[in-house]
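Right after this note come the structures.
Please treat every number below as a calculation from the coordinates, not as lab data. Given the structure is predicted, the values throughout are model-derived calculations rather than measurements. Cβ atoms are built from the backbone, for glycine too; each structure is taken alone.
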Structure 1
C-alpha cells in the first residue's frame, strides 16, 4: 500500500511519538479520518537503509476493527500507511 498520510500525534518529553489519528484519501478521493483506539506495538526499524519507526495500531473503520501498520520516517518526518494487516 505505502500511502502517504496526515497524522496527529503526541510527542512525549522522552521523545517518544504516539499517533492519535490519521487522515487518508479513499478510493473516491475523499479524505477519511481514522481515530486510533490502541497502539499495539512500536519498534524502530530500517528498510532500504532508512531509519523509521513502525506502529501497529488498532482502529475502527467502516464498522470493523482493523489493524494498521503505520511508519514514521525519522529523517523526512513523513508518515505512511504501510499496510492494513486485517
Structure 2
C-alpha cells in the first residue's frame, strides 16, 4: 500500500523558534538528516514522531501536518477563530 504525501510546517516552526535542524533532532531524538527529509517532504513521520514534533512546538498535529497543501499559519488561525466564534 502506497502512503500518501504529507505536507508540513516544520521548517517554518523551527525557524520561528530559532533552532537548527540539529537542535530539533536532538530534542526529539532523531538524526538531523531526518529533519531535512521531513522538511523537504521526502519522508512521512511515524505517528510517534509526529506526536513528538507536535508536543515540542505545542501545536495540534493537524496544524503541522496535512495530506493537503497547507495555508499560512495566520490563515489557519483566522479560520479557526471564525469557526469557534461562529462567524
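A few remarks follow.
- Value 0.7, calculated as distance in nm of label points 7 Å out along Cα→Cβ at positions 57 and 73, assigned to which of 1, 2: 2
- Which of 1, 2 yields -16500 [helix-only ellipticity at 222 nm (-39500 (n - 2.57) for each DSSP H run of 4 or more, over all residues; to 500), calculated]: 2
- Once Rg/Rh (Cα atoms, Kirkwood Rh) is evaluated on every structure in 1, 2, the highest one turns out to be 2.
- Structure (1, 2) behind the derived value 35 of relative contact order in percent (Cα under 8 Å, 6 or more apart): 2
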